[in-house]
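Next come the structures, one after another.
The numbers here are math on the coordinates, done by the rules we state, and not lab data. Predicted model only: the values in this text are computed from it and were never measured. Cβ atoms are built from the backbone, for glycine too; each structure is taken alone.
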Structure I
Amino acid sequence: MSHIIYRVTGFRVEGPYTLRVQFDDGVSRVIDFKPVLAGELFGPLRDPVVFSGVRLDAEAFTLVWPNGADFDPATLHDWPEVLPELVRMAGRWGTVGPGSIP
């Protein structure tokens with residue numbers, strides 16, 4: 001069984017909690033992260049200052065945030081398909097941190 005390896009090649013801010021992400025296969029996705037920003041790792045990204053600290057990691061070829069949060073490039077690439085499961089999981093994570101927004 002082969003697993004396609006995707007790499008994030010760039011991104012730009014499209015709106016609050018929303019990024020346009022480009023991949024090495026030419027795909028571009030507009031991703032609204034807000035529905036999954038919960039829990040100890042992703043909850044702090046609800047703080048706009050923390051969220052805006054996103055950068056492209058040149059070694060892992062994915063998006064990373066100053067608090068150590070990141071998403072697998074395949075998850076980002078397949079966001080429309082994986083979003084329902086991510087939202088379900090985020091509901092179990094709860095929302096924590098000073099950047100939590102109800």
Structure II
Amino acid sequence: MSEFYLDDLTRCRDRIDEIDLELVELLNRRTAIAEEIGEIKQHLNLGIYEPKREEQVFANVARHNCGPLTTDAIRRIFERIIDEMRNVQKIKMLERDSASN
């Protein structure tokens with residue numbers, strides 16, 4: 001009986017590992033686009049932090065959340081993702097500024 005559960009556990013962990021790899025790929029794709037956005041913002045002399053846009057992102061992901069994560073959990077996860085994207089944009093802007101000086 002316990003061998004059955006161990007097999008189930010292994011299968012579930014394997015599925016999680018596959019999803020984690022997909023998440024990494026998606027986050028890297030999102031980051032590449034965030035870098036592009038940072039470059040556009042720099043050319044337009046716009047700041048990195050856009051509270052209105054961030055609220056749009058939160059509203060969008062919350063609207064598409066069908067659980068089991070709560071809306072608050074989704075928001076916390078995306079706050080962290082957006083923080084990292086903002087940091088990537090900031091670093092890229094600083095690198096471009098250094099290169100142009």
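Have a look at I, II and say which one yields 37 for relative contact order in percent (Cα under 8 Å, 6 or more apart), as calculated. Comparing all candidates, it corresponds to II. Among the shown structures I, II, from which was the value 10.0 of mean count of other Cβ atoms within 10 Å over residues 12-19 calculated? Answer by label: II. Looking at distance in nm of label points 7 Å out along Cα→Cβ at positions 20 and 44 over structures I, II, structure II comes out largest.
Among candidates I, II, the computation of distance in nm of label points 7 Å out along Cα→Cβ at positions 4 and 36 that gave 1.7 used structure I.
Determine which structure produced the value -30000 for helix-only ellipticity at 222 nm (-39500 (n - 2.57) for each DSSP H run of 4 or more, over all residues; to 500), calculated from the coordinates; the candidates are I, II. Value -30000 for helix-only ellipticity at 222 nm (-39500 (n - 2.57) for each DSSP H run of 4 or more, over all residues; to 500) corresponds to II out of I, II. Kindly point out which one of I, II the value 22, 16, 12 was derived from, the read-out being semi-axes √(5λ) of the Cα gyration tensor in Å. Only structure I yields this read-out.
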